[in-house]
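> What follows is a set of structures for review.
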Structure 1
Amino acid sequence: MKKQSQHLIVISLDALNALDFNYLKELPNIRAFIKKGSYVRELSSVYPTVTYTCHTSIITGTYPDKHGIFSNEKVQPSKPSLQDWYWHKNAIKVPTLFDYAKNAGLKTANVLWPVMASAKIDYNCPEIWSENEGFISLFLKYGSIKALPILLMEASNFKGKQQPYLDNFSEALAIRMIKSKKPNLLCIHLIELDHVRHHYGIMGEHSLEVLKRLDQRIGRIVEAVKDAQIYDNTTFLILGDHGGSDFNTVVYLNKFFSEKNLIKLDIDNNIRSWKVYANSCGGSVHIHVNKSCSEKDRKTIHETIYNLVNLEIPFVKNIYSKAEVQSLFKLNGSFEYVIEPNDGYIFRNDIASNWILPSSMVENCLVSDHGQNPNHPGLKTLLFAKGNKIKPGVVIPKASIVDAGPTMAEILNLSMKNTDGRILTEILLS
């Protein structure tokens, strides 16, 4: 008798917050995960707590100093408000779960998991956006041809990044992939919760409505697995990537640096040249020093940054050197310093009218953000698991998102090498 293959469905709920737990446990599909499966009550993220860094840590089981995705955006001072993101798989420096699965001959599928453009995934619908090019065109360049028929069947439902239509589209793609292709590994990234929290705040009726909608999406994905007749050999993992925090003030350090003659602007306030550049991660900021700087310049920059704590506006919580964030958070990159703000402040790259502004004076300003230190109480997330490889009734009080990768690999009978995370053996059947 032919051995049945193992299947794993991974559902990422962007911006799922540990503070959501008491509401989630009353929703029917999450309640079924709690009743029949196991969960992590407080899942810690990585630094910075931004989507692309976090999702890469989840799918590799490593911290940013190993996998190399240390922020959402690349450093491009010539276009600070329109920088490219780390869309492409080749930016990741270590193997991903998709790589291990593919090498083992397993069938893989992706719906909008970050940093997967051009990845060797059988059915790859990567997350990649452009101001100048449509999604279908980008997909044809950076997705997989095998997934094209599925994409075209759902193309009429695509309405760009507008929500909840984007998550409707992603859900439809995942369900069609499950039913028609029965992948051994499918990962889907659902984004609406992050969207509404950025625009309307962490807590409120808007978040509850989306959580309810996400619970319904989870239910339909589970039903699709049953329809595909692979349910008895499937494990489901639901997790978030980071929490979030509301803010009321925006800090534009590049404007501040321009006032200190460390950035030169042209007549239109575009950056013409720079000695130091602040690249925002929302709730933290990376400070990059130009390689051409003299030792005198570097000393001036160092003094300028550490003098920020002496300003009348108390936005600085911590200033870390590169060595300090490596030691404390296993974070490394092309920056020299990282600044963590006090609650209520976030960073942006633009050259604004003033270097610090109340959010009420910023056009189309968001309400909440993330990117802070993962020890921040509002930045914790959750993990739920159920299925054929999961013990029922186990609660792990605390774990990290880097534990997800090796745990998922174990579910698929794979072994990830040189990970920072551990296998969550407590929730797994032997």
Structure 2
Amino acid sequence: MNLLIKGGRVIDPSQGLDRVADIVVENGLVKEIGSGLAAPAGAETVDASGKYVVPGLIDMHVHLRDPGLEYKEDIVSGTRAAVAGGFTSVCCMPNTKPVIDSKAIATYITTKAKAEGFCNVFPVGAITQGMGGERLSEMGELKESGCVAVSDDGRPVKSAELMRRALQYAAGIGILVISHAEELDLVGEGTMNEGFTSTELGLKGIPRVAEDIATAREIMLAEYTGSPVHIAHVSTAGSVRIIRDAKARGVRVTCETAPHYFTLTDDAVRGYNTNAKMNPPLREADDVAAIKAGLADGTIDCIATDHAPHHIDEKDLEFNEAMNGIVGLETSLPLSLGLVADGTLTLPALVEKMACRPAAILGLDRGTLKTGSIADITVVDPGREWQVTAESLASKSKNSPWLDETMRGAAACTIVGGKVVYQGR
């Protein structure tokens, strides 16, 4: 498919581009960016007037639940939700059934995604076999099968020695280790952030230091081995400070946070709202301020959703019994645009964190609009208002803390490999 994307504000931090322009796409690649460009023969025209045109958004942390948990989500529904949210690429975490710890499962995902998915899907393999925390997975085989990183997301690698060996081995073959930083002995039976609200609600709390200690361990191991490590879903002021200090020393550490950690506090749990139950838990106002400061100064590299769909029967329970996690693919863009509205980030800086930087960290040939690059492109309508409802969400699961709220900003058009895969909301 050939396209002419006309009259949008083209923002591409990978080449310092921020101006109103047209983009010509031919044979799935960006052919030209300029003013007053003519449409190629037989091209479809996308009117981007008053909109932003940016490299296709990349979410490096989603749970597609496929294989084995398709009643929550699957590759088709998950990628449909992704493109509705403006994402052209997603990285799916390995805590499926069975776990993504073998060539067979990784190949199943990449094959199904190519045949039925709406966007690019890059699997994340498990660090340990079965995510059991005892023996390393065959990382070389996982990489050959299309995995772009390894993680035991959902659980930390408890053994420091095993994590050390994982970092060393992964660095040797050129695959990224993504850490779920959590000290389980401190988490105990906690179900929300430890603080005033947990005390008031009578819920057992999870102290911030459970994340901070684990983050510090991973950084010390990365510093000792000289290997890169990526810290997932950063939620505390302590972790931001530890990562900032490590980067200043030259440690090869990157990290991400999620929109709920810069928009919500643990007050959202009041009423025992299970759609505000997640891991790590929502923190307090000082943590939210630290997350925003970390985004602003570059300590936090990326914004990812940690999209975690659950069936209503797994959320409509007593708070202690409900599963952790929320859906986020379709609300990430408007929530993140809020960082521009409040002055935390410039628009190019936001695009950097949602497209360019994830591609660079994972080594993907995406996240750019340079001539000759793959035409993964997101057209953003910053002014569109829409309501988050069970009916409006494309995901199979509806476990969002923003149900019935009005969002501002949405994907107007999502283009994957030069093909329009989503238009309007």
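Read-outs: derived from the displayed coordinates by stated rules, not from any lab. It should be emphasised that the depicted structure is a prediction, and the values quoted were computed from it without experimental measurement. Cβ atoms are built from the backbone, for glycine too; each structure is taken alone.
> Given structures 1, 2, which gives the highest value for relative contact order in percent (Cα under 8 Å, 6 or more apart)?
Values: 1: 30; 2: 20.
Across 1, 2, relative contact order in percent (Cα under 8 Å, 6 or more apart) peaks for 1.
> If Cα Rg over 2.2 N^0.38 Å, for residues 153-352 alone computes to 1.38, which of 1, 2 did it come from?
Details: 1: 1.38; 2: 1.01.
Matching structure: 1.
> Computing Cα Rg over 2.2 N^0.38 Å for each of 1, 2, which one ends up highest?
Working: 1: 0.99; 2: 0.93.
Biggest value here belongs to 1.
> Supply the structure label, taken from 1, 2, corresponding to FRET efficiency 1/(1 + (r/R0)^6) of positions 225 and 345 (r between Cβ atoms, R0 = 35 Å, to 0.05) with the calculated value 0.20. Working shown, then result.
Working: 1: 0.20; 2: 0.60.
Structure of origin is 1.
> With distance in nm of label points 7 Å out along Cα→Cβ at positions 209 and 241 as the yardstick, tell me which of 1, 2 scores highest.
Numbers: 1: 2.4; 2: 1.3.
Ranking 1, 2 on distance in nm of label points 7 Å out along Cα→Cβ at positions 209 and 241, first place is 1.
> Further, regarding this structure: Rg and Dmax of the Cα atoms in Å, for residues 17-104 alone was computed and gave 16.9, 52; which structure, 1, 2, did it come from?
On the way: 1: 16.9, 52; 2: 18.0, 52.
Only structure 1 yields this read-out.
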